[in-house]
Structure I
Amino acid sequence: MAHYVITIAREKGSGGYDIANKLSEKLNIPFYDRKLLRIASDVSGINEELFGEVDERLGKHEMMRAAQKVYTGEVLPPDSDNYTSQENLFQFQAKIITELAETSSCIIVGRCANHILQNKPYLMRAFIHAPIEARIERVAKYSLAWSTAEISKYICDQDKHRAEYYKFYTGEDWRDAAHFDISLDSAALGEDGCVDRIIKALPVFTKE
């Protein structure tokens, strides 16, 4: 198959990261998650911790403002007063996503990649979800000291942050099915089932 890019948006605890990792191994192409933050830091010269602080969540300043489409594909120069603003951090990250996608086949997890790369002929956009009970069970495996109520709240908070972040930078609803080519229930299909469905669907949605 020619050049293609898979973006994966995911509910917290749905296994999106593990599915991306398995896809990467099966297709023999790289996948980018938090690694994007390090690359954006290296390119911009901005401390990676600043990118991490606002990774898929809004800062206090942005939370006080109305949602808006601020993605332009352009970054501010280093001498700008707003060089380290959250909007410019997002622009840098979006710039890296676009360049990686144009360069070679890859998988990109979260970070509005499905919106940033929309209308690209080589793009397939997947959304991974699961019932809350299944997500609680998954998160509980690495949060042994938390109660079920605490895990449930954590999952809801993380989904809320992702939805707000997506809304602010795209003006759209994170869970709107119209923004994805395929939506998969990881509890019903299993991680391997999701991987197989995505691979089988690739030729349909990637035209290059």
Structure II
Amino acid sequence: MNSSVTFDINCRQCERLAHFLDEVKAKHPSYFCKPVPAFGDADARLIIVGLAPGMHGANQTGRPFTGDYAGVLLYETLYKFGFATKPVSVSADDDLQLINCRISNAVKCLPPDNKPLPAEIATCNQFISAELKLLSSGSIILALGNVAHAAVLKAFALKAKDYKFAHAARHTLPNGLVLYDSYHCSRYNTQTRRLTEAMFHEVFASIKSEL
């Protein structure tokens, strides 16, 4: 996968996000504080799409879902189902590797309060769109949450009314790709039991059997 086509680490197209990253960098000089690149196998047949980097997670470490609570369940699950060499992602330079799996985000930069604006989601869609269009037919996309789900549909110019988001939903897309949905593995969702470990594992069991 040619990352130069799908990603720009110096992107500052969203003024609000660019200024926010500057502010966070001033407070936390050691933090990554740039658009966060996708992580994993370049030829993966499973791509996981999250929402956006977390303040003290991907925005700090430079690797999706690494360094904060949201990544705990995700990486444990990836390891359990054979998509990762270790159950914990510590930093961007540890020796964890993903197997036939890649993790990306609908929005590449940290948004204030974890809430990107619709215009920012739309602007950033060019990057996730380019990534997804390199997938081979029969590959699987897992959208974590409704924003990621909507970003995937936008990437392929598909209508939301034809592919409704629901936990554990499976959608066959016109281009031969398959889209699975899951509630996001955020601290809020797991602590309120909106998403349980068993529910998350069920989605991955379905994906694993299909691959």
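Laboratory data are not the source of any read-out in this text; all were calculated from the coordinates shown. Note that the structure is a prediction, hence the values are computed from the model and not measured. Cβ atoms are built from the backbone, for glycine too; each structure is taken alone.
Here distance in nm of label points 7 Å out along Cα→Cβ at positions 179 and 195 has been calculated and equals 1.7, so which of I, II was it run on? That value comes from structure II.
Figure out for me which of the structures I, II the number 4.2 belongs to, where distance in nm of label points 7 Å out along Cα→Cβ at positions 27 and 147 was derived from the coordinates. List each step's numbers first, then the result.
Working: I: 4.2; II: 1.7.
The read-out comes from structure I.
If Cα Rg over 2.2 N^0.38 Å is computed to be 0.94, which of I, II is the source? It was calculated from structure II. If helix-only ellipticity at 222 nm (-39500 (n - 2.57) for each DSSP H run of 4 or more, over all residues; to 500) computes to -10500, which of I, II did it come from? For helix-only ellipticity at 222 nm (-39500 (n - 2.57) for each DSSP H run of 4 or more, over all residues; to 500), the value -10500 is produced by structure II. With respect to relative contact order in percent (Cα under 8 Å, 6 or more apart), the largest value across structures I, II is given by I.
Using distance in nm of label points 7 Å out along Cα→Cβ at positions 115 and 163 as the calculated read-out, with 2.6 as its value, let me know the right label among I, II. Provide the component values of the computation, followed by the final result.
Numbers: I: 1.5; II: 2.6.
Only structure II yields this read-out.
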